[in-house]
Structure 1
Amino acid sequence: MPSPSPLLLSSTPDLIQATCDRHHGTSEAPCASLNVSFGVGDQAEKVQDNRDRIKLSLGITRLVSARQVHGDQIHRIEKVPEHDEERDGVDALITDRRGVGLMIQHADCQAILLHDPVQSAIAAVHCGWRGSVIGIIEQTVRAMSSCYGSRPEDMVASISPSLGPCCAEFINHRQELPASFLPFQTRPNHFDFWRISRSQLLAAGLQPQKIRTATICTSCSPDFFSYRRAVRQGNGRTGRNGTIIALGTRR
């Protein structure tokens, strides 16, 4: 079977980063086929097989992920784990250890990857609308500065395929979103969270030329898992896309 297909791929001796589409995995509907989540009712052995395929495709030996809760907890990986790990209750992962892949699992939410090439540190952030409201992006940038001496102006950021302004409808936005998000409203009840994240990255000190957005809407594209699309289709069950960043083992 073909290998997983990486998007946004930057593969150098120093850095690997990618979002994989939903194809070339082993899971069956409604998680067909490269589902990376153990928490959506998929068979565990198929999920592990999918994760192993991604590691093989990207040349990563260890994978650290999180059981995300739309909160603001950040986990620091201080040593290379002996086995793959999945941490409970965190929504951002940071490390300066080489050969460790940090993976965000998402279906419409954003995975935001941060790389500091000066201090050789990375982060992977799970950012849905709740994460945007509580400022998970800025908190992760601050954590990198505190832990590794990273300067925001040195960091490079990538925003994964995720819910686009075409489909990001929030009919209860007056209760759910702060007034500061209103400038990013594109039409009644619709918001551009790609621009919101870019604005938050800029506010955290990143340079505009160092922020890259995939501008692919997961709800529109059949190549990605989308919770909103699954709800529209009457199911509500779907898999999760995997977005990964890792420092290479060679410099």
Structure 2
Amino acid sequence: MVLAIDIGNTHTVIGIFEEGAFRGHWRFFSDHTRTADECALLLHQISLWSGVALEEITGIVMASVVPPLTPVFEEMVQRYLNQKPILVSSDLEVSVAIGCAEPKRVGADRIANAVGAFEKFGGPTIVVDLGTATTFDVITRDGVYLGGAIAPGVETSATMLFHKTAQLPRVELAKPETVIGRTTEDSLQAGIFYGTVGQIDEIVRRIEMELEEKATVVATGGLAELVSQEARTIEVVEPYLTLEGLYCIFKRLQGR
């Protein structure tokens, strides 16, 4: 069994793989005050829910974009699972080559997304990850990660809007029935939802113009299913692409 851990700015997602099959996944807040012992308690609870004994875990791969939490999870798996995790970075030899200008500054989650997408769909591929930030990752036909674009995430933008405007209420992030909102709440939903859809379609269009060819567009992240209902450029939704990419990286390095 392989344990994949994706430590993001808002959520940490844990997945368990058994001989290539996705056994299960769990999501919780990335609390910067959490200790290694608290993380171990969460992992113990996950093992009970999944029916996977901790001693069955034979490998661990981890991506983190939250530096304060990286050593906490490292300590947890070393102390409680007696294993050293593979930490994903641009220094690893993976199935895509990092061809952007600053390889060491590429987030581990973006590397995992690029690997997962290229392994499943080949190239050229564009990964749209709707998380704390909305990221666009571009992989060429030959498996070179070129870079991409980073925009404020849907929930991040909405939260800032609610904080900065005293009279605008917080609304559920949902697809509205109409673009013309007849209430303040409807107007907010329309602006947030269709603003995101338009952003995705326009950035993808411009990326494909620069590539000078059509790419497979893969969406991932918590809001991928919702946004893909209207975004014309999104072709495939892979909610757990990051975890699958982490597993691909683990298997490749294990083979070496």
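Just so it is clear, none of the values below were taken in a lab; they were calculated from the coordinates. Please read these numbers as outputs of a predicted model, since none were measured by experiment. Cβ atoms are built from the backbone, for glycine too; each structure is taken alone.
One of 1, 2 was used to compute Rg/Rh (Cα atoms, Kirkwood Rh), and the answer was 0.99. Which one was it?
Structure of origin is 2.
The value -12500 for helix-only ellipticity at 222 nm (-39500 (n - 2.57) for each DSSP H run of 4 or more, over all residues; to 500) was derived from one model only; which of 1, 2 is it?
This figure was derived from 2.
Any idea which of 1, 2 comes out highest on distance in nm of label points 7 Å out along Cα→Cβ at positions 71 and 231?
The structure with the largest value is 2.
Can you say which of 1, 2 returns 2.8 when distance in nm of label points 7 Å out along Cα→Cβ at positions 111 and 223 is computed?
Clearly, the read-out refers to 2.
On mean count of other Cβ atoms within 10 Å over residues 23-30, which of the structures labelled 1, 2 is highest?
When mean count of other Cβ atoms within 10 Å over residues 23-30 is calculated for 1, 2, structure 1 comes out on top.
Computing relative contact order in percent (Cα under 8 Å, 6 or more apart) gives 25 for which of 1, 2?
Matching structure: 1.
For mean count of other Cβ atoms within 10 Å over residues 183-190, find whichever of 1, 2 sits highest and give me its label.
2
Which of 1, 2 yields 2.2 for distance in nm of label points 7 Å out along Cα→Cβ at positions 39 and 119, as computed?
Value 2.2 for distance in nm of label points 7 Å out along Cα→Cβ at positions 39 and 119 corresponds to 2 out of 1, 2.
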